[in-house]
Structure formats: structure tokens, C-alpha cells
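Read the figures in this text as sums done on the coordinates, not as results from a lab. Because the structure is a prediction, the values reported are computed rather than measured. Cβ atoms are built from the backbone, for glycine too; each structure is taken alone.
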Structure 1
């Protein structure tokens, strides 16, 4: 088996931090080796040094996107950290309903993985607005660094055990059979989500501010400096009074941010 040397690992870790923002300590060497070995075998490379050279020579972005897909976990599920969705339904949406006269809600799921989070948000919005939904623009943006994850999310097809985590009423209203033990998000929900690939360490391309940003369990990959930079960008990307939801395993130092603490893993501009 091809072994990742210390020198190759330092070189690779530097490249990954520069272009993906992912911080890799020395304890991640074995994990990186196991995740990237299939890429070497696919290209019949005999060393990780050759793989690093391939990354650095590629000018198309394909190699970098493949690297991101192999390194990131993309572990998620419907209604994850459910208290966030309860707070959104009971506190945030009533506030936005009162204070957004244009009726154009702007919600962003950053690091959306295979789509369970943005589809949960879309179903919650459909449920909340009900018969009044036609008078609101509730389309939401969902982004991820992994093209593979984005393509899966666009398909909107999930295993039975994934969908069973949702309320039965939602399963009946928002899913349809897609073969043996698979269910697909119905078009009226799928069409509410715009999926795009996006590297969060790059400048954000948005011209208008968001009312809500979900970025949960993404910043755990970044070091303190990149987390601080990303939080600053999120703050600037939110409208006054807007909300940021992060993962429960993450935190924001209160003395290093302009965000106001609301509840665990929920902050406000």
C-alpha cells in the first residue's frame, strides 16, 4: 500500500488549508491517507507526491473539487438538531412575517451536504405559511463545496430510513415513492431550493442580505483565524436582525464577534 510520508502530508495539508480552508492536524494523517488512496489508485499513481503535483498542475478546478468531496464527511439527516427548527418556526418566522414588507424571505443553508437541511427548511416554510405561501417568495439557497453532494441533493431521493425521521404528515405531503425503499421530495418542495457549489473561504457573491443563515457543523473544519473570518463574512451577509444558526458542537467567542447570543448555537445580528 502506498504510504503518505510526513513531508508529503505537510505539503498536502498546506495545500488543503490554502484552497479549502480545512485545518488538518498531525492526528489526521492516517485519515487523509485512507480517504485519498482511491484517488491515487484511480490514476495509477505510485506516491502522494505525484498526487500533490497533479493537484497543483490542474487549472480546471476539477481536482480540487474531487479532493473536497473525498475529505469532507457530508454526514447529516432530516430535522437534525430539531430545536433549531422549532425556534425558527415559533420565533424567527413570526418576526420575519411582521418585519419583511416585501414578503421576500432570504434563507441560506451553507454546507448543505446531501440536502436534508434545506429540504427540512423548505417543508417547514410550506407548513408555516400554508394557504398564504403563494403571496411569499420563500425560495432558499443551499450551497456546499462538494459537487457530488450537490448533485445528490438536487436529485432529492432518500432511503426509507432517512425519511422515517420526519413527521408522518410531512412524509405524506412532501414525499412520493421512488422505487423500493426510496422516496423522492415532491416537485413543489424541490423547486423551492436552489442548489449551488460554493467554497466558503472565497468572497461571497451575494448582492442582497439574508434574513437567516444556517451553517451548522462546518466551522469545525477550520482553524480559529478562518472561523473568525467566516463569521465576519456571515455578519456582513445578514440583514439587521438576521439570525445565524451554527452546530451545537461549535461556539462563537462573545468578545470576538458583533453577533448577539440568543440561545445555544443561535446568534443574531
Structure 2
């Protein structure tokens, strides 16, 4: 059992709260019983688990068995040590170190090539590339990803300037759904638009100056761009060749929370089904 706050493993975990260290090591933290359980269920590459015996609950016996079967090291820690390692004031009793999955454009190309097969296997799936362009609030980022997966979206790009995907608040808001998505980070808008043009993906940008989403005929496959909370999408996603769409609003309301707006648009896309190329 770890009892010292000066233990090297404790220091390593504490350093994983820093973005620079996460990027250097290619690892990140997840906390809480439900999150760790979701990570295990969705096949996250968990390298180590820390657990406080005094905080174990009813899910632990089964979870511990699965971790042992997967040969994941489990280390017991004192409660005060767990508090040192945790990002929350009252940690639930468990946290884990996870390897980041490094996706590439090649992965997205393979996903596009097999989209027809995916559609037949998953009729609820959507042939959508979701782009978060400069979204800065970690709660919004996490909620968008969780909503997107629920709507059937599995491919996501985060542009440079978007909040760190592995920010603990963002992670908690995803509720583990990132482990079922292909997410490409640090993307340049020009690279995204080039990919879409090459693969005949119609680009739609959420914009208050756009066309009413309910009056817009959608073409599949499509890319949906949602922008920064204050400034909206960048100019690259407002140019020619990009379709700007908006959600009609009443009583002088000018805009919606970006996570809320994304959910509305995605489910409208799902409702319509979209027009696929012949």
C-alpha cells in the first residue's frame, strides 16, 4: 500500500494534472468508479489503477476481477494519498492512468471507406465528421462528445485552440464516451477542409447568420463545425464551399450554449437521415 506523499508514483500521477506532462508522456488520468468502469467496458488502454480500500463500493469486486484478467496493475493507497493524487476535494476512491490513443487522418480515411458497411451494421450511426473549432470550456467539450456519441457520431476533430481533450473536467463530462470515438486533435481548419473536399464530405457550420436548419436539405456524408462560445467558428469555416446553418430562436434570444446547439443540430440530422450521394 502506498502511504507516502513523496512516493514517485504519487508524484507521477500529480504531474498528469498538467497538460504539458500529459503531452510528453502520452497518458492521462480518469477518476471515479463509473468512469473507470466505463473505461474498462469500452476498452480503454488502462496501464495502472490506484484504489483506496476504505472507499471501495459494490462494483469493486467485479471490476478488480476484470482488471486482473487484463493484467492491469492495481495499487492500494491511503486515503490522504488518494486526495493528493486526485483532482477533486472528495475523491470517490479510485483513479486510473490511461494511454492516449493517437488517431490519424489515415484512420479517418479508413472509416470513410468502410462507412457503407458501418451504416448497414449500425443503422443509428451517422456518417458525420464533427469539428470542434476553438471550443474552450471543458464542460462544453465533454458534453458535446457525450451527446455526439449518443447521436451516432464517432469521428471528431478538435482544431488548434480547442480545450485540451484530457482536461479532467472535460473528461468527466464525457462520461467515458471518448473511448468509443476516433478523435483527432490539434487540427488546422485548412487540413480539415481539404480532407472533406477529397472525400466529398459536405461541410455545414453552425452560425447565427446561417440558413434555418429545419429548412435545409442535408447531404451525406457531412461535416458539422461548431465554434467558439464567444466568437463562433473561425473564418476558414465561413468561406465559400461551406454551408452555414442556424437554429431558429424566439423572443430575441441570440444564441444557445454550444453544447446544447450541437445536440439539437445532430438530432435534427439524425431525424432527417440526410440525402446520401447516388
Structure 3
């Protein structure tokens, strides 16, 4: 029996903000969220903007902003993810491909940033191999982030994660700005990581991309998981999907004629259509 590498139970996240002068109020963003991820598994997290996908990644990594409050249970390989343990694991056992290219150090050449992330093997050789897989030429290693296009910078971020040797990889919207060929290479790389035993959380707006590599799909809406579905359940008219919103996401894809099930409410239908157009 496989033991889950990451277990999340009843996670709640809220933000403290000021309303009408100095009165404080809490704004809930994630509510009673529970999910598990096994070694060698890709769990895709899909949902509309603002549904809490990136917040989940930041909670796992312990990088929530100061005005955030959270409670619940997060465990990694059976150990509670305390701030001390997260600091020890971050960048080693747990790595992220962040959504923003601003995570790159603007004062360091990108090749060196990749080499610093190498945990096993020769740093220079691993950096060269990673860049070759991501279609980055030898000259790119000598450049600073501001000298790269947005797509190239994203490929550097993926390269950093790929050489980390992490047991849990969190990819937060890793494909926007990449051309189709590089997108496919990136997706194939995540699948290879999983096949080698790495657990992958793949956060994306692109349901089609998610279904091409994911084992399971966690569907987010308004700060919680509406459904955890097997990737194989996304077929036909969505008859095997349990929640109307999940059905709407599937039916809203171009190959499904942008259709929306009749029983879904208007707000969810609009969100599902928006999701496929982002």
C-alpha cells in the first residue's frame, strides 16, 4: 500500500484586512481543503483565477504573506510541516516552479542560478543538460534575467526545479508564454519526474494540458476542492464526472463545442467558460 507523500486535511486560509477605518476583518480564501498526493503521481489543480490554487502552493512552501492566517494539517512523508521543517525541505525535498519570473535573482546569471539548485551530480553538466531539454542555448546561461524573454525566463525556472532532485515538485502555471513545442517538452518532463517517483502538483488554467499528463485532477472553486477526479473520467459528455462545475469545465473546451450542462448555475458556467479562455 502506497503512503501519501503529502497530506492536507481541513486547510483554511484567510487574510486580515482593514475595513472602514481601523476595523479589522478576516477574508476567507481557502475553506476546509483536503487532498493527498502520492509518490510518482501528478495531481493537476485547476480552477478559475482567485480560486486559491497558488495559495495552496504557498501554504505548502510556508511562504504565505504576513497578513495570512491558516489552520489545518499538512504533513510531508508522515511529518507535520512545521515552519522549521518547511525551511529545511524547501528547495531540496520540495521545489517549486513559480508563476512569476520575478523569482529569479536579477543580479545573478541564470546558468549559475540553475547550478546552485543541483543536489546530485556535477552542477555544470546538470545545468547544460537541463538547458538542452528546455531548448536554451549555451549563451543563455551567461545572461541575466532581464536579458531573457518571458518564455526563456520560464524555461529557466523549470530548469531550476528539474535539477533540484525534489521529492515533491509544485508547478504553478509553468507553461504560459511558451511556444507549443516547449510546452510539450515541459509537460513531458513533469511526466518523467513522476514516472521516476516524484510527486507533482501541476497548477494550471489549461485543462487540456493537465489531462495530457495528470493522474488525478483537483477541481477548485471558491477556495475549496469541489471534486477530485481521475483523469480518465474526463471523457464523452462528462457523464463520469460528479460535480456540475467539473462537467462545465470539460464541456467548455473547444472540442466539446463550448457546451455547458443545463443544470449548472449561471455563475459557475461563466467561470468555466472564462477558465478555458485564459
A value of 35, 23, 15 was derived for semi-axes √(5λ) of the Cα gyration tensor in Å; which structure in 1, 2, 3 was it taken from?
1
Thinking only about distance in nm of label points 7 Å out along Cα→Cβ at positions 17 and 145, which of 1, 2, 3 has the largest value?
3
